[in-house]
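Each structure below appears as structure tokens.
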Structure I
Amino acid sequence: MQSDPCREAAEFHCPRYRELPALELYMDQVLTLVESVLRPLCGEEGEPWVTGPMVNNYTKQGLLERPVKKKYSREHLAYLIFICSAKQVLSIPDIQKLLQVQRETYPLPVAYDYFCTELENALQAAFVTRTLPEDTASRDTQQTRITRALVTALAQKVYLNKFLEYTVRSQREKQGKA
């Protein structure tokens, strides 16, 4: 499991809210940015994390605000990175519930940055340390416990996918040498 894709997942950096572009972006730029952020978490032959029709559906379902003059803000990017990540282990209705709770309890920059930190920690635990570090939240709440459960499930799924990818690749290489 010392492969480059595993190292990339273990060293994954989720851009914090302030690191997301302050300039508003068009759809193709949004898709490129989200794909580049989440690429280390997918397998070799992974499906795209997000497409234009997906973004439109998320907007219709109320997960995202409508873009202003076809331009997407930093807020849209944070929500899209969260939604695309969470979608790997949760249904869209469950994500809607999580977003409703988030909107009622924490400002987006706080909730998003917490998600990023805990996701990085969960990936480190899955790939390197094998133990999840202390919670980084300033208070233990139901919302922080739910977020930690989500990122732990996501990290374990990424780990399993990388392990299976590595196993298949190793078997192909052995068969090629035989």
Structure II
Amino acid sequence: MKLVRWKRFTWDLTKLPPLESPLPDQYVVRPAARDEAKLVNHAVFTALTLDSAWCDTLKLFSDRLAAQIDLAFAREAVPALVIMHGSRIIAASVISTEPDAVSHLVSGPCVLVEYGNRGLGTALLHHTLELLRSSGLERATAVTKDNVAACKFVYPKFGSTSEPYDFAGQMAPT
């Protein structure tokens, strides 16, 4: 079994800076509707499956991630944010507003591969952090693999701090 290193990022939502680069007009960020659970699940798993940095690890925690997505759609007022390109969901970020959650970003910002490197992950992360702040959280956390693009280029933004994270036998949510 391959050794997987994880990092936990934490944001102080009371000090969240503004988003400097808004999305181009062809993209729309909006809350996911409850009846879009399957579409969001599909977007998240497609983004992770087609990302070479995730495909080897995804099978270890895919059941847990799917259950957490289902739980978010069952109990959260806004279970996820999505980015639309026309009528297509091209990115999604599923959340948990539970104050003691291991990760408030259940899926993290998942962007379909063909839409990568356009700042969509950064914008989705910021909108997600704003949503978590508006839900009453003062601090948000996310756990991700150490070598993925989100860990290197997205999660370090907006004043986050990071530290190695050990799941002690648990499988990572993202």
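Taken together, the values in this text are just the output of simple stated rules run on the coordinates, not laboratory data. Worth saying up front: this structure is predicted, and the values here are computed from it rather than measured. Cβ atoms are built from the backbone, for glycine too; each structure is taken alone.
Descriptive notes on the structure:
- Structure from which -20000 was derived, helix-only ellipticity at 222 nm (-39500 (n - 2.57) for each DSSP H run of 4 or more, over all residues; to 500), options I, II: I
- Origin of the derived value 1.4 (distance in nm of label points 7 Å out along Cα→Cβ at positions 32 and 120; candidates I, II): II
- Answer label among I, II for the case where log10 I(q)/I(0) by the Debye sum over Cα atoms at q = 0.10, 0.12, 0.16, 0.18 Å⁻¹, calculated from the coordinates, equals -0.41, -0.58, -0.98, -1.21: I
- Structure (I, II) behind the derived value 36 of relative contact order in percent (Cα under 8 Å, 6 or more apart): II
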